[in-house]
Structure formats: C-alpha cells, structure tokens
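For reference, the structures are reproduced in the following blocks.
Nothing in this text is a laboratory measurement; each read-out follows from the coordinates by a stated rule. Worth saying up front: this structure is predicted, and the values here are computed from it rather than measured. Cβ atoms are built from the backbone, for glycine too; each structure is taken alone.
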Structure 1
Amino acid sequence: MPEDSEVLSVTQLTREIREVLEGHIGSVWVEGEISNHRLQSSGHQYFTLKDAGAQLSCVFFRGAAARSTTRLQDGALVQVHGEISVYETRGQYQMVVKQVQAKGKGSLQERFEALKRQLHAEGLFDEENKRPIPRFPRVVALVTSPTGAAIQDMLNILTRRAPWVRVLVFPVRVQGQGAELEIVRALKVLGDAENFGLPVPDTIVVGRGGGSLEDLWCFNEEVLARAIAACPIPIISAVGHEIDFTIADFVADLRAPTPSAAAELLAPDSAELQRHFESIARTLKARVGTLLDHHQHIIDLTAKGPLLHAPERLLQQAEQSIDDHESRLRDAVREQLQVWTDDLTQKQHVLTAHHPRVQLSEAVHRAETCAQRLRQSLLHRLDRLSDRVQSRHELMQHIGPDAVLARGFSYTTNADGCVLKDAADVHAGDELLTRLANGTVRSVAKA
C-alpha cells in the first residue's frame, strides 16, 4: 500500500471531481441539439445535448420542467441554462438544467422531416402499397445485428411461441456510417433468395434496439427507404423503442413498436393455437355427431316406412306429383305466353301507329288541310280588301278633285306648279295656270 499518499475511494474521488466542476464552471448557457429525450413517470426529463463534435448528458428535474414553456423533443435545437455536476452513481458528468429556450430545429431533424415529406409526396407511405403480413409464416428472415439484445429477444420469442418457424439471420451493422448499405444488400439478397440458394422468406424483420437519433439514423436514409419499398417480400420495421419513429417505419408494410413485438406478431403462441384447434375439434366433433344422428334418424324412418313394404305406392305418388307439377307448369307457361302475346300485340299497335309511313301520311294530310285553310283565308282576305278598294274608289269619284272641277270649280298654280291660295303670292308678270274640268288656261298676272 502506498505510504506517501492518501488512497481515495471511488466515491471520494468522484465527489472531488464534482466539487471541481461545480466550483470552477458554475452556471452556464449551452446550445445544442436534443437527442435521446426521455420523460420518466416521475416527471424528470433526461436527454443528450449534442453538436458536431461532442455531446453532453442533461437532466431536467420535474420542478424546473414544470415552469418551462418549451417542449423538449428529439432534433430540437435549444439553448439551456444550468449547472455542471456529476452523477456519482455512474461517475458521469452532466448538466442540471434550470431553464430551456427554443433555438430551432437540428440538422438531423430537418433532414428527417424533408425526406419524410418527399417520400410521402411520392406515395411510398400509401396504405394501398403495403402488403399483408402472413399470419402463419414458415420462414422468417431477421436483418439485424448478430450481437445485439434485439436478436436474442426475437429468437427467444420465436423459439418459444412458434418452434416450427424456420429463422434466417442475416447479420448486418445497424449503426454507423455505411450501415444502411449493408441492410440494403441484405434486402436485395433475401428478395432474390432462391437464386442465392436460400429458402424464400415469407416475411422480413428489419430492426434493432433503442438508441439516440444518431444511433438510429441509418434507418432514416433514403437508399434504405427505397430498398424497403422495392423489396418483393413483406417487411416489418422494428426499430428502437415504441416512441422512436424512423423513415423505415413509414415505408415498411408494418411497423412494430419493438423487435420483441415484431416476433410476437409473427409467432402466435403455440399454447393458444393448441387451445384454438382443440375448440375447433370439439365443434367439428359435435357437428359431425349431429349430422350422423340426423342421417341415422332418416335411415330409421326409411326402414319403418313404405319404402320397404310398398315401394310401388311411393313411385305412384311420385308419378302423380310429377303429373300435377306438369299440369301446373303447362298452365303457367300458357298463361305467361298469353301475357307475352297481349303485350306483343299492344306494342305492335303502338308501333303501327308510329310507323314512318303512317306518320308521313298524317303529316301530308295535316299539310294539305293547313294549305286549304290558308288558301281560303287568303281569298277571303283579298275579297275584303277588294271591296274596301272599290268603296274608296267610289268615294274618290264623289269627293275627288275631278268631281269638284266638274261642278264648275277650278284651281290655279304658278309656273312651278304650286297651288295659289293667297292673292298676295301673285306678282305682276307671273305666269299662271288655271285647271278647269276640261282643259287648262294659261295667263299672265297684271298689276
């Protein structure tokens, strides 16, 4: 044991580190993007504040959170005010947040929203494009990390609930740069499994356990979204926790809140299936028993009936029934034929009345009648006008200018033919024309 220095416990060293941090840094404002936000039932909120180069664990206790009007969510860019401290249990330094104010959306969240809008506009999220997941799959492919907890959970559930299901594990990375390309390659291989010598899966599960927005980011890449949409096999997306949503969730044929939930969806409980089949067996047995009893009853009645003792009587009754039905059928046919005949006759009368020749003949007759009426009306009108003209002529004979002149009157005009009514209009030397009953007198006016 060292003699010249004091040996500190982990707790003592951690407390000294906390005192150094709290004493030298104190209250600060920090700006960054929220990631891996969690709201506990206690009301406390935990999240990671990050930028391009580092990340900082933060805790927002219930009392301070209740006074805040800013809603925390993954991808939000915020400015937080608080004190740097150390969580001794884990030996992890963290920021105890006192105040939060919104700054805007983080770059990852903006990329997420932009790609979501683009793919939604292209129809990759439409329900009519999604394929149904088989209820009882025989082969299931799991595209996930071979070392994560998610694969163990899914295998345990599938083995326990549906031991008859054949499981193919396609190992891929589910985090980090290039992970999405490994998943895309897995989907292409499984989509063409027969040519690769693999059993064709009935459905594929693509997933991993929970994590921050950065950890899950490979499931938000466009290349993976389009590979999921193009895969000919139904795909279940089981990424993260129930509160985590990725682009893969929206494109996949079905979203499971967790990998374990996906396994439960694919593998109905064998005990439950057994109870269901037993219930079906009991129902089937009861129905078959009822049917057999019914047929046995018919056999018993037949054995006691006339079929064995007087079969000719049953035949006679059947023949009589046939004759009766034949008569009724004949009467029904005859009655129906008569109805159709009457209807046909009526339609023939209507058709005859509306035949083009009949219509044309009636139109010609109407035209001739109208022409005759018009001719008579015109003649009557002409006669009336002729009488009026004759009457006017006779009247003009009595009161016209010639009749007046014949009674000894005359009228005088100047050289221009204007009738003179006033002597003042006549000047010495004017040439005058006087019209008499017979002839005209030409004269010259004197002073």
Structure 2
Amino acid sequence: MAKGKEQPARIVILGGGYVGLYTALRLQKKLRAKEASVTVIDPQPHMTYLPFLPEAAAGSIEPRHVVVPLRRTLKKCHVVTASVNKIEHAERRVTVEAADGHTEEIGYDYLVVALGSITRLLPIPGLAEQGIGCKTIGEAIYLRNRVLSRMDLASSTLDSEERKKLLTFTVVGGGFSGIETLAELEDMSRYACRYYENIESSDLRWVLVEGTGRILPEVRESLGVWTAEQLEARGVEIYLDTLAKSFEGGHVQLSDGTEFDSDTIIWTAGVKANPVLGSSDLPIDKRGRLKVSAGLQVEEQPMVFSAGDCAAVPDLARTADDPTATCAPNAQHAVRQAKLLGKNLLTVLRGGKPKDYVHKNLGSVASLGLHKGVADAMGMKIKGFFAWLFHRAYHVMMMPTFPRKIQIQLDWAINGVFRREIVSMGQINEPKKAFKKASES
C-alpha cells in the first residue's frame, strides 16, 4: 500500500550494478517530493559497465571511465557502501556489513534485489590459487599489468622453460566474457612485441579451453565457427569439448591429456547467483536465483522486486515453446529489466498494476581486438571492422551518464591518434613493497 505524504515509503535497493543504478535513476527522477526515500547498498561506491572491461584491460579505455560513481550520479538517493549479509523479508529488514567490520540493520517497505552474480568456481586443483577472473575493474587492471609484466620478465630471463611459461596465457570459458577478454589481451600483447627486442609475436602462446563443442553460444553457430577460425589464424590454440583438470603450480592439465605450463590463467567459465539469496526467506529456483513474475515481482511477495543475473525472469518471447524459459544473465536484459522495474515499482507504490517484461532480442556483439569484431544483430551477420564499430556504438549508447559516454569516446579518439600505452604498472598491486623494503634497510 502506498504511504502517505507524512510517512514516505522506504525503498531499499540491494546492489549498485546495472539493475540497481538504472532503477535508482528512474526513481530519483520520477518520485514526488516526500513520496519515498531510496537507499542503495553496494560494497563498491561505483557501478561497473562490464562489457567494457576487456577494452579497459587492453588499454583502449581509461579504467576510471568504465565505472560510474554512485554518490555523484544518485544525488537524491542515500548510498551505503557495505556488503549485504542477510535478507529477512518477514521482518522487512536487511543486515549489512561495512568495510570496518561493523554491521547494522536497515528496514524497508519496498525491496529491490539487484545483487547480480559472482564467479562460479569449480573444484579444480590450483584454480583458487592460480586463476583470475574479469568481472571487476580491479581484475581488469590486474590482468593488463599481469600480461605486460610477464612479457617484461620473459625478456630478461635466461631460463628458456621459464620464459615459455611466462609467455603462455590460458583462458578458460568460450562465452562472450572469455572470448572478448582473450581477444583484447592477445591483440594488446602482440602489439606490445614491437617494443621488446627479444620477444616475437610467435613467442606468445594464447590458449582457449571450452567445455562445450563451440564458442560464443550467444550468436548463431556459423559466426561462432568464423570467430574460432579468426582466432586460430592469429595463433590462438582452441580446445573444444575439453575440461580443465588441474592448474596446480601453473601446470595445466586438460581432459584430453594435454599438459603445459602457464603463468597466467584467466577463468571466465560461468557465473552463479549471489549466495546471499540462498540464506534468505525469499523463494529461489534450483540455480539459486529468485523466482519472479514477468512483472519483476518476487513470487508471492509483491513488495519485493528483482531483475538481472540474480533473478529467474520468465522469457515471454520463448515461453510458447518452453514454459520454463528464463532470460539469459546478460547486460542487455539487465538494462531493459531495470528500466521497467523502476516504472513498475512506481506503479505499485501508487496502487497500480505492473507491466510484464517482454523483450525483442536486438542481437549480440563482441569485440575481438582493435578494429576486429563479430555481431549477430537485427537478423544480420556482421564481421570484422564494421562489427567492431557496431560493438562500440551499441555499448557507448548503453553506457550510463552523458559524461562517461563522452569520456569513453575521447579515449578511443586519443588512442586512435597516439596509439595505446603499453606499460605495466604492477606496483599498484603491492603499493607498500618499496616502503617496507626501505623500513627494513
């Protein structure tokens, strides 16, 4: 029931990613004075535009321009930088933990669960110790420094086996995240070879491991085959229908018997819903996602809304053929769902009936490095340079806030004229190393 003017409704949004940010933007724009208060809770003070992480890792975009500061953008909302520990809907409260370790309880009338997903790790020996993902801006920066620092080390070592290991990079997962991350970093590393007197492009070894029989399942199979051929022509080794068995000590063992040493292992093999949902009193499906209606309301809980990776939203475009079909966990759905979620929440707040989420698939686009891409969009198959342009145009259009759109385009323009910088800044991973060394001398 809508609250009166004397008692504004309390809206709490868990998560400041796609869904959380877009929902909050809609609410702060459309809410009437004293109609409701909006609180956004996220462990990071910014939203990260994930499709641009591979380009940030490759140096095509300034990392700061891939994130949107929540406090600056959501000026009419209360932003809490904390992690969500518990959801108790029966009590209408959530428990959060701040960076200093203290916890507090926050009450609500309406709840938006936009906690997204986390990396899905498998019980593979050595994965936790050796692997690195590409879901955060910190991981993207680390990967850039990692690849370039391995090249720096390889250029100065006299151990041929160690050199080979340093210049071997392994990516596990052939979906969009894995392919774009591999393609951008591989393209960057081969470009960087021109600055090393003793490293040739042929010295670099990039390996892709995929457990299914194809890559890029988001596009039609012929485009997936074309992409694999393009990567192989660039020297990338692709193992399909192959599982990783061990990464211990940087020694990679695959299910087909292949073994090799790799000092860099990038894991992009799937995600899972935030585990906080499993301990809540809200209904979840077998994959740990919230059960929601097409109106983006949690089943039997009309005051709770959810969308994005953590929600099993019915895919009405496919339910005629498959009644259990749900929307894929990707950015295209998350952004569209968020815009409708904000409208639906306002409608319910004011006593109305929410609309169902129905989408028309715009297609999928992927960057394969500078001036290279692939797209399956609007019924068309687009390859190469024009697909790369389509990729950039689509994602800059979807990037939140006007300043970020301009900054990203300026990054592209500047790098197009002066070329991207190829330098490792690994010191940021250990900022106190020099200080500690000085204190011990």
If relative contact order in percent (Cα under 8 Å, 6 or more apart) is calculated for 1, 2, the one returning 18 is structure 2
If you rank structures 1, 2 by mean count of other Cβ atoms within 10 Å over residues 65-72, the highest one is 2
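Can you say which of 1, 2 returns 33, 18, 16 when semi-axes √(5λ) of the Cα gyration tensor in Å, for residues 129-296 alone is computed?
Working: 1: 37, 17, 14; 2: 33, 18, 16.
Structure of origin is 2.
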Matching 1.60 (Rg/Rh (Cα atoms, Kirkwood Rh), computed) against labels 1, 2 points to structure 1
Which structure, out of 1, 2, was helix-only ellipticity at 222 nm (-39500 (n - 2.57) for each DSSP H run of 4 or more, over all residues; to 500) derived from, given a value of -16000? 1
Of structures 1, 2, which gives 0.00 when FRET efficiency 1/(1 + (r/R0)^6) of positions 41 and 337 (r between Cβ atoms, R0 = 41 Å, to 0.05) is computed from the coordinates? 1
For distance in nm of label points 7 Å out along Cα→Cβ at positions 97 and 121, which of the structures 1, 2 scores highest? 1
